[in-house]
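Pasting the structures here.
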Structure I
Amino acid sequence: MINTNATNFRKKLFEMIEQTVKYNEPVNISTKSGNAVLISEEEYNSLMETLYLTSVPGMKEKISDGVQTPIEECEDFEW
């Protein structure tokens, strides 16, 4: 994560946005009244999807069980 203050962020706005988008590198921007974090749209969408999936009752356990299932025990489906 890149750490900067608001003044430096303003000076390098385009550069920091490009780096965030290209490398998914978050930017922590500190101000007198608190901090803000700039993340890429891809990272934001990923976080929202994770929050949604973990909000579905029982989904977290199903995903965890699926990750722990050996590939030999998985079924093959035709889509």
Structure II
Amino acid sequence: MTATEAAIREFLVTEVFYDRDLTDLGVEDSLLERGLLDSLAILKTVTFCEEHFGIAIPDGEVLPDHFESVQAIAALVERQRGSA
């Protein structure tokens, strides 16, 4: 697990899914198939990533595929870091 994945996973488990026991959440687990992400959760995640990693995520990048898993969110962050 990369540092980016670890930070995102920690945020999701403690801040977004705080009312669920997701200590076993893996970086490749589908957040969408498990019904974990809704529009508010995605918005909170985008805000966290922008603030924590110092990036801007364009509205056009806020797509379901980019929030499929912790790994997918981390890849989105890394792409935005590379284009900054």
Structure III
Amino acid sequence: MARILLSSSLTPYTGGETELELNVANVAQLFQALGARYPRLRQQLETDLAVAIDGEIYQDALLQAIAGDSEVFLFPKIAGG
């Protein structure tokens, strides 16, 4: 199972949880599983988060694969200008 790490900024939506393990094949499945587990997190999943998989950052990664031994970190998108 992949190790999922959530930014501390997401704890208001997860009841304080910042780490869990899930068996998901891609980011879309990850977001679906997290939304089911943490309904208050759904809106942030759709618009506000970037994803790092095994150290590589993706801004729009819904179809990005997640291996069973991957480490996935979710954090706020970085805006620049």
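General remarks:
- Winner on distance in nm of label points 7 Å out along Cα→Cβ at positions 3 and 19 once structures I, II, III are ranked, highest first: II
- Structure with the greatest value (metric distance in nm of label points 7 Å out along Cα→Cβ at positions 11 and 67, set I, II, III): I
- Here helix-only ellipticity at 222 nm (-39500 (n - 2.57) for each DSSP H run of 4 or more, over all residues; to 500) was derived from just one of the structures I, II, III, and that gives -16000; the source is I.
Bear in mind these aren't lab numbers, they're just calculated from the coordinates by the rules spelled out. On a predicted model such as this, the values are computed, not experimentally measured, just so you know. Cβ atoms are built from the backbone, for glycine too; each structure is taken alone.
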